[in-house]
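Each in structure tokens, the structures are laid out below.
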Structure 1
Amino acid sequence: MAFDYYLFYKPFQVLSQFSPEGDKKTLRDFLTGIKKDVYPVGRLDYDSEGLLLLTNDKQLNHQLLNPLFVHEREYWVQVEGVPDEAKLHALRKGTDITVDGKAYHTRPAAVHWLQPEPVVPERYPPIRFRQHIPTSWLSLRLTEGKNRQVRKMTASVGLPTLRLIRYSIGSVTLDQMRPGEYIKTGTSIRQRLLER
């Protein structure tokens, strides 16, 4: 059986599903003409943006979502405030968050302050601008994906998330893509998605 692979740049305020839910936009508003057995691998929250993989390759889906198969994802996060070394160190060694009502200590992560700031597409609507409160961009490379983990991690060190973009899965990135765009790709993408 030939499998299909799509990379989609999910915009802000779009659900990572095809089925309708109220008046919210879904994948159906952007991805047309694809097979009915193609689904997103994992998800991005409604208020998050970035790289989303869709496929009917169940084995790849299993390898990317099962915690036994560690793989890396990079997130670009605009936070309120300016990180100091203590906050960056705390994020790197893992922070205490709550997952399903239980305390959880996140795995160590590769974290650095993006200077200069990354060039990213404008978001609509834009984040709230506060003249006297600076913002910063961080890169977080994680090997796990708990519910709203990045937001919980940055909040735990006093850097609330304002904007969250998943930049990469393995070595596959958003480069050259714009929000709302999708591309069909070949089977060679499998190895790149599983690279660390």
Structure 2
Amino acid sequence: MALRHAVLATLLDGEYSGYQLAKLFDVGVSNFWYAAPQQLYSELTKLEDAGLISGREVVQQGRPNKRVFLVTEVGIDELASFAASSGKPLLLRDDLAVKVHAVDLLDPAPVIAQLHERAVEAAAKLEVFERALVHMRGDLDEESFLRQSDRIGPYLTGLAGCRLERQMRDWCLSTAQTLGERATQPHSGGKAS
């Protein structure tokens, strides 16, 4: 997947400025695609040049004018083509996982501290995703929302974000506990056979 597809998918919900798009990425898209605001602004220019989105200037009183963007039919065709293509498996690149992988030959204290920090971050992101899901559902319970809503894609990816952050939080806490317990107990240090 390219950033273009994540931007196009996000713009399906309405007409947004680059600033609004960056905020939407922070809340709803960051669990499956990270992009810095500068990357988003650059991508908006490329998408507009390619005719995948259209932009217009909005005149604002007392503030600078802004450009807002909307997906074009060509952009929807691009998303349809992307959706029909085979997906690639999830690639995980996580420096903390590398540190845990190597922890047997390291001082575990800094790794344990970082696991606790990551658990706090994951819990905070989980809370954001959960609030966003409640906001999307409105007065409906989840089952009714999924059955009745016209657009459930953002909700389903939000559910995935909740599950990932919950799993990350739980893994960090249990891994920190295991490493902490091992640090206080003598062990053979030998490899399992």
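None of the figures in this text is laboratory data; all of them are computed from the coordinates on show. Everything numeric here is computed off the predicted structure, so don't read it as measured data. Cβ atoms are built from the backbone, for glycine too; each structure is taken alone.
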query = When relative contact order in percent (Cα under 8 Å, 6 or more apart) is calculated for each of the structures 1, 2, which structure yields the highest value?
reply = 1
task = Have a look at 1, 2 and say which one yields 17.1 for mean count of other Cβ atoms within 10 Å over residues 16-23, as calculated.
result = 2
task = Looking at distance in nm of label points 7 Å out along Cα→Cβ at positions 8 and 176, point out which structure of 1, 2 has the largest value.
result = 2
ask   = To which of 1, 2 does the computed value 16.5 (mean count of other Cβ atoms within 10 Å over residues 48-55) belong?
value = 2
message = Given a value of 17.6 for Kirkwood radius over Cα pairs in Å, calculated from one of 1, 2, which structure does it belong to?
response = 1
query = If helix-only ellipticity at 222 nm (-39500 (n - 2.57) for each DSSP H run of 4 or more, over all residues; to 500) is computed to be -19500, which of 1, 2 is the source?
reply = 2
key: Origin of the value 49, 30, 9, where Cα extents along the principal axes in Å, for residues 80-127 alone was derived from one of 1, 2   = 2
